[in-house]
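In what follows, structures are represented as C-alpha cells.
Bear in mind these aren't lab numbers, they're just calculated from the coordinates by the rules spelled out. Here the structure is a predicted model, which means the values were calculated and not measured. Cβ atoms are built from the backbone, for glycine too; each structure is taken alone.
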Structure I
Amino acid sequence: MSGLDPSAKRALAWPGDPERPVEECSPQEAKQQFLDGFAQKQLPLEDVDSIQERRIGDIRLKIWRGRGTPGQDAPSLLYLHGGGWVIGAPESHEDICRILANAVGAVVISPDYRLAPEHPFPAAVEDCATTLHWMSEQAGTLGIDTKRILVAGDSAGGNLAAVLALMARDATAPPIIGQVLIYPVTDQSQASDSYRRYAKDFGLTADGMRWFRDHYLPAGADLTDWRASPLSKATLQDVAPAFIVLAGHDVLFDEGLAYAERLQAEAHADLRIWPGQIHGFLSMGGTIPEAQEALDAIAQAWRSMDPALGR
C-alpha cells in the first residue's frame, strides 16, 4: 500500500464499508448494499437553484440547475453515473452533479439508465444516447444551448461517456463540445498490468471488475466491440476534446492511460493523475480532500472547452 495518500488509506479502512465484496453478492444484494452505503463518505449535498425529475419513456432523469445558471442558452452536462453497469443511480452521484452545476453555473442532467443483468449491453448505451438526443431536442424547454453540451461520467459512466463522444463524432448522436472521463473503463479484456498491481486491497478489485463485466456483457459477447471497449475503436480522430482523471492505485489505471494517450495523439486531451488515489475517490469527498481538487480541475476543464464561459 506504499504511495497511497493518507486520505485514501482512511477511506480503505472506513468502518462502515460493506462486509461482503461485490463479487460475493447477487446483483440485487449488490444494488441494495451500494444504495444503503454510498453516502457515508460523501460531503453534504450543496444547495442548487432547482431540482427536477423528468422521464423519457421508461428512463427517469434527474436535473440540477446550478446557482446563477442563466434561464436560456445555458451550458449543460450529461453526467453518467458509475457502478459497473449493475449498481448505482443518479442519486449516488448527486454530490458530483450538484458541485459541477454550481461551479460552472450550468444544467446537469443524469439518467437512471437501465442496469444489468436485467438489461445487459447495449441497453445502457442506448438509454444514454436517448438522453443526449432528448437534451438536444428539448433544449428550448430546458433552457440550454445545443452548442454547449458536454458529456461526463466515472468508471462505467466514463465508459458510456467515451462511447457517446464517439457516436457524436460519427453523427449517430448529437454533437458535443467535450468529454470528461473519470477513471473510465475502456478495455473489456481486463488484461492490463494494473489488474495485477492493484488486484485487491485498493477498493475496486480485479475480481469485482470481472463480476461487473460478466453481468453487463452477454455470454459470448465480443469484448472488442467499441461500444463496450472504446479503446478498440479504429480511430479517435476528430472526437470532442477530452479531460481525463485517473487514480494511480486503480485496476483501471492502465486502460485509462492508454485511452488518454491515444486521445492525445489522435485528437485532443488533457490528463490529470492523482497518483496516491484509489478508484472512486471523487465520490468520497467527505474523507478524501483530493476529490475537491479533481472536481475543481474538471470545472476548469469544462470552462476551457466552452469559450462562452470565458466571456
Structure II
Amino acid sequence: MKNNKLIIGSHVSMKAPKYLLNALEEALSYNANTFMFYTGAPQNTIRKPTKELFIKDFTEQLVAKNIDINNVIVHAPYIINLANSINDRTYQLAVDFLQQEIIRCQDIGIKTLVLHPGSAVGALPEVALEQIVKGLNAACLPEQTVKIALETMSGKGSEVGTTFEQLQYIINHVKKPELIGVCWDTCHLSDAGYDLDNNLEQIIKQFDQLIGLHKLLVIHINDSKNPINSHKDRHANLGMGYLGFQTLINIIYHPLLLNKVKILETPWINGQPPYLYEIEMIRTKKFDQQILTSLGNKK
C-alpha cells in the first residue's frame, strides 16, 4: 500500500555533544517528520567514530517520535568528486571517502546517501561520466544496503549530472544499478533549464521514462534566486525566488511525488533557521512572506 503521508524535513546539524540525538532534536523543533545531515563537516575528511554518535539512543528515539529511519537522509560531503579524471589522487580520495561514508551510513542504519555526481574539471563531460561510473563501482560494497542518490545539478562550472540523460547513463552503466537512485533538487533543476512551473507533468513523465520514478529517492525543496537556465545554484527561501511558492507546492503534493522524502535546504534568514515556518507553510499550503522577512527580529 502506497504511503500518502507528507514526509517533510530539513537539513540539520549533527553536532557535539550528542551528535545524532542533536540532529533529531533539531528536526523535532521544526515539527519535521524526517531530516538530512552530514556525518561530519562537509569540507573535510575528519570524522568521529560512529560508536561515539549515540546510535542506539538515536534509533530508540526515532521509534518513540514516530520517525521512520528509512526516510532519514545523509548527504555526502562536497569534497567527493568522482568525476575527476585529471588528478588520480583527488579521484582516489573521492572513492575512499565515499566508501567510508557508505560504511558510516550502514553503521547508523541510514538507507539513502545523497551524492553530488561531480565536476569534469577540464575533461569532456563524457569522460567525467565514465569516471563517475568507475568510481561508483569501486566505492560500492559487496553487501551494501545503502542506496546512493545522485543529485540533479545546476550546471555551474563543469558540473555533470545536470540532465536526466546524464544520470540515466551513469545508472545504466554501473555494475549494481539497484544501488543507485536520484535526488531531485528543485533549484538545481530550474537552474539547469527544466521548466517546473509550466512543464511539471512532462518533466515527471520524462524522468519516469528515462530512469523510473521508483529511482527518485528524495527531493530537495528549494526556491531559486536566479531565473530558469541560469546555471548559478543559489537557493532561495520558499516563495521568495523565481520558482515561487505555488510551483513548489505543486511539486510537493503531486500525486506521483507525494510519497517521496522532501528536504528543505533553504537559506537561514538573519542567522535564524526558517524551517519551522516553511514546513508549516507547506502543510497549510499558505505562503506567509511576513513571517520569513521578520524572522531575524525574533528572539
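Worth pointing out:
- For 19 (relative contact order in percent (Cα under 8 Å, 6 or more apart), calculated) the corresponding structure among I, II: I
- When FRET efficiency 1/(1 + (r/R0)^6) of positions 56 and 152 (r between Cβ atoms, R0 = 41 Å, to 0.05) is computed for each of I, II, the one that comes out at 1.00 is I.
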